[in-house]
Structure P
Amino acid sequence: MRRWRAARRVWDNEPLTTLVLLLAACLGGPPLVVGLAALGVPWQLTAAMVLAVAGVVFWRTLQQARAVGVRQLQGAAVVAALTVLGAATFCTARLSVFMLDETRADLSVLPNRPFFRMHSCLSAYTEAARMAADGTNIFAVAPYNDPARGENMPRMIGPFEVDLYQYPPAFLSLPKAALAATGGDFFTIRRLWFAVQSLVLLAAMVVLARWIGGPAGVLVLLLVPVVWLAPTTRVALQIGNFQVTAFPLAILAMVAFAKGRAGRGGLALGFPIASKIFPGLLGVLLLERKEWRAIASTVLWAVAFTGLAWLLVGSAPFVDFVRFQLPRIESGEAFFWMNAPEMAPVNLGLHGLVIKLRHLGVPFTGPAGASRVATVYALLLLALAWISARRLRQLPQTSMPADRVRLRHAQVWLALLSLASFRSPFVPDAYALVGTLWLLTLIAAEGQWKTAGRLGLIAAAALSVVILDGGVIPVPVPAWILLATLLVQIAAITLNVAIALMPGRGAMRAPATA
């Protein structure tokens with residue numbers, strides 16, 4: 001009872017808490033219904049409860065808004081904020097129906113695109129975890145094909161094609177545990193995975209905004225629905241790609257480290273590093289700041305998850321990854337389809353940039369050249385991360401407000417994560433720009449950009465929601481499509497590099513005190 005009264009006092013006295021609850025009910029409620037339905041809870045019951053909670057919280061939001069004088073705000077801004085939240089809620093609920101019932105492809109994101117209706121990255125995770133115990137080479141193509149459907153045609157799980165597994169073996173501990181918990185039912189796992197991914201992403205965005213605090217944190221929180229409304233975010237959640245969860249886990253880890261919680265941060269960062277590798281770039285920031293407890297915790301958790309996967313699936317996937325898969329990843333052979341002309345505009349990885357130039361007739365852009373460019377890029381990223389860390393350390397010595405300092409830290413984290421993710425040979429635009437779009441909301445939250453900068457951010461955000469796939473790109477690919485997607489890719493890289501290199505932009509040195 002005392003805890004309930006304490007929570008009620010917080011709700012009454014802190015409008016920001018009510019805003020968090022509103023976002024949780026509107027954006028997290030529908031995925032939660034899907035997740036609970038996978039556990040056997042009737043979806044009608046939980047949906048009714050979510051609607052009731054959302055109604056109460058929305059009414060409370062309006063009451064508190066009037067109390068703080070929201071009428072003094074521009075009416076257009078209030079209408080715009082409510083419209084974006086309403087649209088994001090509608091789109092999330094619509095997607096949740098498809099995740100609850102796989103036959104409702106008409107409610108999927110981009111329902112007129114056969115590829116996205118049938119594609120499921122999650123299928124690769126569950127099938128690899130299932131086959132690994134038999135000693136099958138889970139990185140080969142043949143185990144995922146169905147000869148009965150034709151040459152090189154993938155197997156099917158219901159309406160979904162089985163995707164190829166491309167991650168390090170340490171990631172298998174998660175799908176292996178899911179298979180054991182659900183009896184191997186793919187559609188139950190699909191519902192649970194959608195709920196987990198959605199709630200982790202929403203939690204990370206809220207936690208980050210609350211950690212930033214001050215006016216900047218409030219603006220970051222208000223811009224959360226913008227990211228959720230973007231098709232690229234919803235497509236990533238629909239296909240179940242782990243990248244849309246690796247980003248928020250890494251951000252939660254950095255917030256935990258900033259609060260001095262090394263154990264919790266190591267847990268949140270260790271798993272995505274062991275599973276996707278690219279979040280390891282944030283370790284450079286920890287190394288430069290000599291945060292040895294954070295580094296040790298991250299390494300220990302990464303080793304623990306690797307050891308757990310070894311116990312669950314055996315040693316064969318680890319041997320195959322080193323001997324078979326790593327050379328194919330480095331050469332690009334693991335993503336053999338990316339050299340097809342219609343795949344060039346889709347790929348926003350470094351190999352994709354070189355392949356675009358190759359199809360535009362630029363010399364020295366063959367596969368060997370793409371591998372060399374990716375290697376040089378990785379080395380430059382290490383140097384960039386070190387420079388970013390040094391410059392972040394100088395921010396407290398400026399006159400910048402504390403919330404703005406924390407905002408700049410968060411911007412650098414997201415910029416480095418996005419740049420590191422581009423190192424992969426194949427980064428489809430379906431989820432490649434989720435981190436950059438999140439970064440754009442943090443930039444917009446500063447509120448000090450001029451008209452030209454504002455228009456640039458709006459244009460960049462608009463471009464980030466354009467999603468292609470091989471089925472909608474004509475062959476031969478027109479040069480204008482190659483050039484347009486090349487410019488988007490270069491703009492995304494340039495934006496992230498600029499943010500990472502200039503965390504102290506616009507700041508004045510604080511006056512010396514006696």
Structure Q
Amino acid sequence: MNSLSELYLALCEGINTPKSLGCWLRFKYEEWDEVAINRTSPAWYNSADAYKCDAVVTDLLRKCVDLPCTFDRGEAAIQSFLASEKQCATTNANLTPFLLNGPFEDHEVRLLPIVDRVKEKVREVLGRVPPIIHGFFGPGATLSDDGGACSVPHKCCSHPTTTRDALQFLPMWAKTAWARSLGSDRVIDVVDYGRFSLARKTAETDRGIVIGPSINGYYQLGVGKHIRERLRQNTGLDLQTLQATHRQVACAASKDNVKCTIDLKSASDTIAKVLVKLLLPTDWYELLASLRVPKVVLKDGRVFVLEMFSSMGNGYTFELETLLFFAISHSVSAHKADISVYGDDIICHRDDAPNVLAALRFFGFTPSVNKTFVDGPFRESCGGDFFNGFDVRPYYIKELPREPQDWIGVANGLRRIGFSDNFLDPRYRRAWYAAIDALPSAIRLCRGPEEFGDLLIHDSPDRWSTRVRSSIRYIRAYKPAEWRIVEWRRFPASAVLAAALYGTRNAPTKELRFPGIIPRDGVTGYALGWVPFS
């Protein structure tokens with residue numbers, strides 16, 4: 001922590017505001033819980049620069065999962081899951097009369113036209129159910145494959161798992177390279193649950209995800225891809241490129257105050273079962289419902305029959321929430337051309353915000369107070385924070401830096417927030433130097449352009465370390481040099497063939513006699529080297 005202490009002190013002294021002084025005192029006296037929960041709100045500021053400076057010091061360590069806080073992050077994630085389930089149960093009860101066509105309260109009758117418009121928009125976007133679903137493998141774990149062995153060839157060797165409702169996909173699955181790789185040894189386990197698991201999120205809480213059966217996940221991804229394409233064709237929402245567009249719109253809205261940005265709390269976990277059944281065409285609902293996981297088992301053995309329709313970990317959740325939030329927003333907006341949705345990041349015209357927020361609440365969602373900006377000079381969307389048109393996004397240290405590659409990332413992150421007009425703001429300079437000082441002297445010489453990411457320290461061209469050999473220009477970098485490689489010979493030939501058909505690549509190495517694949521988090525070592533560039 002010594003190097004990090006020097007860096008944080010240099011940053012707080014460079015910012016030199018009452019907020020930064022308070023942050024340094026919390027850090028100095030190891031009040032880690034206070035460091036984690038400390039916040040800066042744009043509503044407290046009338047200057048982009050003043051807000052950015054204080055946000056940088058309060059948010060630098062807010063997401064650092066290695067801070068020695070007293071929070072039980074796992075329990076916080078479980079409580080968030082239970083709260084979402086309770087919210088979904090309420091939504092299911094509230095929307096059931098609309099599913100059964102009554103009886104209605106007086107205020108509910110007035111909402112019927114809105115429900116019909118949302119249903120019509122969803123139907124218009126989705127079109128017909130595809131006759132064939134082309135599934136594919138994702139990078140994550142399943143009930144059949146744990147996190148350390150979830151590559152494509154691993155998945156082609158393990159016993160597949162499926163829910164009972166997804167058994168209807170077996171004739172389709174039997175024709176896949178995956179099924180053929182198993183030959184006659186097709187032992188399929190039928191389950192009715194997913195396993196609740198945790199992923200690191202912030203210093204305060206973990207993120208809860210549900211690890212589901214492998215065949216379900218395979219076809220969930222296929223359904224999600226199809227919905228993604230329907231969104232692109234019928235709404236113009238291209239989820240491949242929309243993040244950059246949202247950031248541009250948010251930047252413009254922070255200046256002209258025409259559009260607003262809306263974010264939802266636990267959006268994917270509050271998509272209720274009855275909501276999906278109400279809004280989707282019957283055939284589409286039956287398709288999605290056949291692939292969902294109906295129950296979740298917690299680590300302590302508790303079993304929950306889910307009130308939510310799907311959660312993070314489900315392969316079509318992101319596309320489904322995008323579709324639903326777009327249809328809801330579009331159906332109550334006067335300025336329909338201004339609607340844009342990426343997951344739970346919603347952009348609409350400022351005049352339509354009251355109706356959009358009210359509709360989202362009616363359908364069971366909770367707008368995030370801290371991340372929804374209807375008026376004023378600040379907007380946030382898809383990882384972009386803007387105040388009067390200025391980028392004020394802070395930098396987050398998500399894990400304590402220990403290795404040289406970690407410190408290179410910290411140095412580049414600090415330079416990114418403090419660099420403009422070819423000039424590094426003096427308030428951030430000492431902290432940047434502190435990050436570089438934490439590196440061995442030889443690695444400090446690795447300087448180059450931003451295009452190389454965190455393989456080197458971003459710096460001005462006059463400080464780049466380059467050389468030319470055989471008319472090719474190289475730049476010095478600290479790059480991955482050792483990998484944990486799983487050799488192909490460990491897998492049966494049928495699994496190797498299936499993996500090749502799914503597009504799995506060989507490990508990028510010439511030394512091994514038996515090449516293989518590099519699993520997730522497979523880099524085990526770094527070394528100084530030369531990288532070609534133009």
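Since every read-out is calculated from the coordinates, none of them should be taken as a lab result. These numbers were taken from a predicted model, which means no experiment stands behind them. Cβ atoms are built from the backbone, for glycine too; each structure is taken alone.
For the read-out distance in nm of label points 7 Å out along Cα→Cβ at positions 93 and 245, a value of 4.0 was computed from one structure; give its label from P, Q. The read-out was computed on structure Q. A value of 25.5, 81 was computed for Rg and Dmax of the Cα atoms in Å; which of P, Q is the source structure? So the calculation was done on Q. From which structure (P, Q) was distance in nm of label points 7 Å out along Cα→Cβ at positions 21 and 117 calculated, if the value obtained is 4.1? The structure behind it is P.
Starting from the value -13000: which structure in P, Q was helix-only ellipticity at 222 nm (-39500 (n - 2.57) for each DSSP H run of 4 or more, over all residues; to 500) calculated from? Label of the originating structure: Q.
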